[in-house]
Structure I
Amino acid sequence: MSYVWFALICTIWGSSFILMKRAMGRLSPLSIGTGRVLFGAAVLLLVLWLMQRPQAFRRKDFWPLLGIIVTGFAWPYCIQPELIGRHGSAFIGMTVGFTPLLTLLISTVVLNTVPTARQVIGVGGALACLCVLMWDGWQRAVPVADLLLAFSVPLTYAMANNWIRRSLMHIPPIELTFLCLFGSGVMLLPLAMMTPGPETVTASWNTAWGSIAILGVLGTGIATCLFNRLIQEEGPLFAAMVTNLVPLFAIGWGWVDAEQISARQLIAVSGVLVMVLLVQYGSAKQA
């Protein structure tokens, strides 16, 4: 089932960027980040209530959980909508593909894992393809500061992935995801309430909040829960390779939305797909 979850997460997360772009027509980036985590937390709270399982969270889990909330949720969920508003959903969706390489590097230190030759080749090859995408962004005059902000998202994702594997393996994925989403929502809500919306309104309230609801329930609640399950069952690198396929969907939605897609981008993401298949084929544990 790991490959099924993997494919489902790719599909959902790859469609998240166009939803954020739609919501940017009415809401601020902070409001989008806050709305998605609260919608996601609400649906997972309902699931937890129906399951009625005992709580696995312990007092000593507070600091690791707080670190994961900040690095893996609050920061990227606010930065991504802002960058999408400036440079489009396709290009920003591509940058998350750096997550596997950073996950591999961090896990080598934090988890004392030794990557296989196939993993090194696959992640390195994907990095080379993604560098082509970043160069494409440079050619389009994306400011260096925005490139660094875009790069910070996969970096914080990689940190959170390894942190979960190291410190919170005992918490079931649904409970862990709920705690992360609820905690980040509580952290971001006061800031979102003080942040004005965009100066130019290009979307209706129904479009904006409908996009946030779908993004929150599917892209933030359900998909993140499945992702945390992959981290716990297959390891952070296997799960992080999801982000190498996300650009394929981001480019597709960007093309549908009349964003500029170059041949260089298409060649690069094709190379990424090959590298993902190299790393993932046969690597999941047999159920």
Structure II
Amino acid sequence: MENIIVPKEYDYYGRKKLIEGLCEKYKFIRHSIIGKSCAGKGISALKIGSSDSYALIVGGVHGSERITSTVILMFIEELCEAFKSDGYLADIKVTKALRGRGVIFVPCLNPDGCDISLLGKKACGEFAQKNEALCRGDFAHWNANLRGVDLNLNFDAGWKELHKKEQELGIVGPSPTRFGGFKPHSEPETVAITELCERVNIRHSMALHSQGEVIYWNYGNKTLPKSRKMGEILATSSGYALDIPISIANGGGFKDWFIEKFSRPGFTVEIGKGKNPLPIEMAESIYNQIKEMLMLYIIM
């Protein structure tokens, strides 16, 4: 099989073309646009399988962590091919595993931020001068969305306490990273994913970030006992470690909001090791290390 997805850098339009190619080849993929970014770029969701509840996998939350989007697309392609051919993925028979189950993928929640990290100033549009000043020309490490809001600090879960911590650290306005906005759910990308979760019955959620090879699984008193058990299975299959975030990394995140809102398991998985943005050449080895974990996550 000649792969549609190869480990290379993709901007929004390159990723859009890949998704169109996957949908053309695998007619059972249901593709929808769940919202638009600050710059008007569509945020894609790909649904595979059918169920009264779905597992959710989200990537591309931070610009410099765009390798997560490529890894998710690689998994989608192999999953679809195994489903179509009645084959196996990570020694699991996919047609049997997906019987009565479904999964939704949002490969890139922050297309603007990923393009800024990849392409620099030319991806900023009317925000070009402002954003260049904010990052002092270092676009490669840009994590926020186009307006300088870190999406993974913009969710309504301990947001007020988190906002105070940001101010104590001198983070008081738009920034390449770690500014959670002037209010929770202020950003269209945040609204897109929360509305998806409120509209569709999501039984558990996972957001891929980079880097560290750790799995975060808890938040507050709404964390279910089975969340740790699930986390242990995910950790064993990937070789990653279970961990607990601290300080400014605790609260405001998608995982935190999902757990608090629905009292269901939510996970943040930091893939790979190194310095962001991880070299795209690492995508294949990272994918091979975590594909069993992703497959187990889907069927839990």
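Only the coordinates and a few stated rules stand behind these numbers; no lab work does. Treat the numbers as computed from the prediction; the structure is a model and nothing was measured. Cβ atoms are built from the backbone, for glycine too; each structure is taken alone.
Among the shown structures I, II, from which was the value -12000 of helix-only ellipticity at 222 nm (-39500 (n - 2.57) for each DSSP H run of 4 or more, over all residues; to 500) calculated? Matching structure: II.
For which of the structures I, II does the calculation of distance in nm of label points 7 Å out along Cα→Cβ at positions 31 and 127 return 2.5? The value was obtained from structure II. Relative contact order in percent (Cα under 8 Å, 6 or more apart) computed as 22: which structure among I, II? That value comes from structure II.
Match the computed value 26.9 of mean count of other Cβ atoms within 10 Å over residues 55-62 to one of the structures I, II, and report its label. Structure II accounts for this read-out.
Thinking of I, II, which structure, once distance in nm of label points 7 Å out along Cα→Cβ at positions 263 and 279 is computed, gives back 2.9? Structure of origin is I. Starting from the value 0.65: which structure in I, II was FRET efficiency 1/(1 + (r/R0)^6) of positions 111 and 175 (r between Cβ atoms, R0 = 25 Å, to 0.05) calculated from? Going label by label, the one that fits is I.
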